[in-house]
Structure P
Amino acid sequence: MSDTALELHFRLAEAGDEAFILSLAERLLAFDLPAWRKRSEALSHLRGDLRRHLLDEPPGSYMFIAEDNDGEPAALLHLQKSSDLLSGKPTVHISDLAVPAAREGQGIGRALLAWAEDWAREHGAAALTLNVFPGNDRAQALYARNGFHTDLLKLVRPLR
């Protein structure tokens, strides 16, 4: 690791970023899924969803690539404009946040959250939201250290 301070530059993702983005799909699921979920099915759907948001650019969906000082992709941040369930106030939802394993521990996740918060404020959001699976301890710890707390629990009863 160099003595150079971490500095990330954010830009909207482009079609040419597809390989980098899809390379992070397994990283986005690098934890124990709930028992009723199938990893292969989740991975296939996630890749399709990432590709759709990148190439189709649905309204309110913004995929960003964070680049390092050398212009190399360092992370993915996918934000979606939404509204709060109970107040109707505008929110920004962190749909995907992924850092390659080789870059873990460099403060990139924390930098992504700070940048997402600034972006949300600039776009008039009252809150920044995200979802996290119960088995994703690494992500839960990052979010807790950065001021996130539980607001709503999603419960599931599989119908198989």
Structure Q
Amino acid sequence: MPSFSKKSLDKLKECHPDLQKIAMEAIKEIDFTILEGHRSLAKQRENVKNGASQTLNSKHCEFPSRAFDFIPYPFKQEDWKNTKKFNDIAEVLLKCAKKLGILARRGSDWNMNGVSTDERFYDGPHFELLSKAEYQRIKNRYGKTIMDDVVNKK
């Protein structure tokens, strides 16, 4: 069974307890590395400038962080272009979030319709928590979402 390295665990400690629960459940099923949890505003500005992020209002900049970035393990440089690897991990993370009753979404499916090919900005390594208000805004805009069953259970 896979397990996190000390470095991944240290990054995970910067994250909201719900993200920690999701990641600890997911690592039992698929191997991945936590690349980043909390992020400084300066680093976020740099990411926006170089196109790696779209907003300065990032959940990474909160403390504890309400988002983390992950990469497959083991990781090769060409994996950055392998959307299947990122989507496979994100699907396990999402499945674990649902199992735990935690609202979350993956950066490869911002509109939460279960399809990653229709996104304006694909952020495969990104995974974040959602508030009920954020979920409701997405649902109002797009209709049915892949997290509806989590909300309907509560």
If semi-axes √(5λ) of the Cα gyration tensor in Å computes to 24, 20, 17, which of P, Q did it come from?
P
Among the shown structures P, Q, from which was the value -9500 of helix-only ellipticity at 222 nm (-39500 (n - 2.57) for each DSSP H run of 4 or more, over all residues; to 500) calculated?
P
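Read-outs throughout are calculated quantities, based only on the coordinates presented, and are distinct from any laboratory measurement. Note that the coordinates shown come from a computational prediction; the quantities given were computed from them, not determined experimentally.
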